[in-house]
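Down below are the structures I want you to see.
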Structure 1
Amino acid sequence: MPRTEWLTIEELAEYLKMGRTKLYRMAQDGDIPASKVGNQWRFDREEIDQWMKNQRSTARKMSSGGME
């Protein structure tokens, strides 16, 4: 199955192992990179992957006591 560039909310929920409701809220609040097309959210897989990597480095900085 080819890897699609744009994910639906259902595909993203499965990809990240998160609930759809939480992801909807994060998208609406601008906490996760997303695009709204009509009334549907779409997520660029590469942006999501980069966002996840950034979350990991942010968590490390916070756990080490340093906020940069």
Structure 2
Amino acid sequence: MPEKKYKCALCKKEYLRSADPKTDFFPFCSDRCRLMDLGSWLREEYVTSRALSEEEKADIAMKEEEGEQDG
């Protein structure tokens, strides 16, 4: 039975998963792709969002006002 091939979540290259946890970077093909994806999250290039409720907006505004008064 042929081994299952996966596509890297970043570069889309096909690869076989490694049995060694130290070299298995699933869902990425390599440590390089894994780190590039992490960098994208850290630079806020990816966003998960939803509309804020009025209560959340008021809470944020209140915290911003408190910060301005402290500084």
Structure 3
Amino acid sequence: METTTLTAGGIVCGGCAKAVKAAVSAVPGVSGVQVEVADKRVTVTHDERVTRSVIEDTLKRAGFQPA
């Protein structure tokens, strides 16, 4: 398993965190998602099929701005 951590603009509340978790968890190969609202940090545990760009694209489609 691998872990990727990135920040995502637009995460401002628990509802945002829930939306991020739902969107990223739906990606095949993702086994866990943690969201820190205060830091706008998203940590994803995944297998080798999931790249950083896949996570970023998923966040963009969910309405957040990955950094």
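Derivation of every value follows stated rules applied to the coordinates shown; laboratory data play no part. This is a predicted model, so every value here is computed, not measured. Cβ atoms are built from the backbone, for glycine too; each structure is taken alone.
Side notes on the structure shown:
- Identity of the structure behind -17000 (criterion: helix-only ellipticity at 222 nm (-39500 (n - 2.57) for each DSSP H run of 4 or more, over all residues; to 500), calculated), options 1, 2, 3: 1
- Which of 1, 2, 3 yields 1.1 [distance in nm of label points 7 Å out along Cα→Cβ at positions 10 and 34, calculated]: 2
- Structure (1, 2, 3) behind the derived value 30 of relative contact order in percent (Cα under 8 Å, 6 or more apart): 1
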